[in-house]
1. Which of the displayed structures (I, II) returns the greatest value of FRET efficiency 1/(1 + (r/R0)^6) of positions 12 and 28 (r between Cβ atoms, R0 = 25 Å, to 0.05) on calculation?
2. Tell me which structure, out of I, II, gives 1.14 once Rg/Rh (Cα atoms, Kirkwood Rh), for residues 132-179 alone is calculated.
3. Tell me which structure, out of I, II, gives 3.2 once distance in nm of label points 7 Å out along Cα→Cβ at positions 60 and 196 is calculated.
4. Among I, II, considering only mean count of other Cβ atoms within 10 Å over residues 204-211, which has the greatest calculated value?
5. State the single structure among I, II that was used to calculate helix-only ellipticity at 222 nm (-39500 (n - 2.57) for each DSSP H run of 4 or more, over all residues; to 500), giving -9500.
6. One of I, II was used to compute FRET efficiency 1/(1 + (r/R0)^6) of positions 36 and 140 (r between Cβ atoms, R0 = 35 Å, to 0.05), and the result was 1.00. Which label is that?
Structure I
C-alpha cells in the first residue's frame, strides 16, 4: 500500500529545507495519477496545518508541447496558498530551490464553479483577469520528473506575482492576446493566450469540472492561474522579468538572493 501521507511529508520537508529528492515514480512501483493527487492533497493539508490558507488553483501541462513531452493528453492542477503570493514583486532565492518563471493569465472568480462548467460559465463567473508571473519550483533532483511526480509536488507550485486586475474576459478574446516576456529589458519569449489549452478560460473550465467532485471545488474569491504561456525561464539573483499581455496588462518581478 502506498503511503500518501509519508510521501507528502517528504515533499513538504524538501520544500521547507530547500533540498531535492528522488522522484516518487523512480521509487514507488505502481504510483499512479490517483495516488499523486492523494499525495498533493495531503501536502496541502500540511501547509494548512502550519497556518496557510488555500486561495485558489493552478493549471499545469496546458500546452500541447508540454503534454507531448510528458506523455500525457490532459492538463493537471495544483493549489495556491496565501504564502505563495508575492505582494512586493520581489522573488527571494533563499525561499526556493531552482526556480523558473512562466507568464500566465489569472482569473479572479466571484462565483462558484461546478461539474458542468464550460468556457461561458467561467467568463460569467470571473470578476477580472490579471496578468501574472508564476514561479515554478520542483522539489525533485535536476527539475526532472514524470507527470505523477509533478502532480504529487503540487504541480511544481512555488510563488505567484500578480499584476493589476485590468480587464474582464467577456471584453477580451484571450486566445489572440499577444504575450511578450522581457528579461533585464531584452526580449526573452513571445506567445499568445491560446498557448494555454487553446483558451485560458477553457483551462479554468477543465479544472472546475475536474475538482468539482472533490473536497475542494473552485469557489467565489479564488484566484486561478490558467497555465504557462511560454517555456519556463531560469531565475537568478539580479534579474528583472516583465510580461506584457495585450489588452490585459503587465506583471513584473525582480530577483534577489535573500
Structure II
C-alpha cells in the first residue's frame, strides 16, 4: 500500500528547473532512499513534501490527502516528521525540554508560546520524552544544554524530537552528514531499531554505506528527475547509476 505518492512534480527557481516531472511512490513500512549528486534536487523535493516549498505543478499525496498548500505544521499534524540536514534544535534549552516541545506542538497544532509555561509540568509528556531520549542513547544527558552537544548527538536529539510525535512517515535529510564512521554505524543501528516500529522512512543520503545498509528501495535523482529505481542490489549493478552518480564499483 502506498503511503506517499508524488506525481508530475515540477519546481523552478527563475530559469533553473530544479525538479522536472518527478514521480515517486513510497510504500507503507518501507525504507526508501533517494540518492543523487549535489544539485540533483533532493532537498528541494523533500521541502515540497513538508510545505517549505510549493511545487509549480503536480501532486503530493500522503495517505490519500494532498499536502500541496498546507502549512508545515499542518503537514506535521498529519503524521509527517523530518530530521533536517542541519539540526534544528533549541540550542539554549536542555535536551529534555527540546524533546517535550514538539509533543506540545503536535498536540496543540501550530507552536504556541503559552506551551512554555507547561514545559516540565506534564508528567506523561516528560516520561515520553525521557523514553525517546533513551531510544537514541541520550538519556544520561537529558538535563544538559544542547549547545554543548557534539554534531552527532545533535542529530540524535533531533531524531528523538521526531520520535516523540509518533510519526507515520519520517523524512531524514542526510542523517549521518559530518559524523565519524563510528557515529555513522551507531546511527545505522539506531535507525534499524526504529524500523522495528514500522515507521515508513524516506532517507536522503550521500554515504552509500548508509544507503545500502538501510534501504529496501532506492531512487536515483539526477538533474531534477529520477533516472533509476530498484533494490540495493539492482542499483549497485546499474551501469546508468554508476555513470551518473556512484562513479564505479562500490564495496
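No lab work stands behind these numbers, since they all come straight from the coordinates. These numbers were taken from a predicted model, which means no experiment stands behind them. Cβ atoms are built from the backbone, for glycine too; each structure is taken alone.
1. The maximum falls on structure I.
2. I
3. II
4. Across I, II, mean count of other Cβ atoms within 10 Å over residues 204-211 peaks for I.
5. It must be structure II, since only it matches.
6. Attributed to the structure labelled I.
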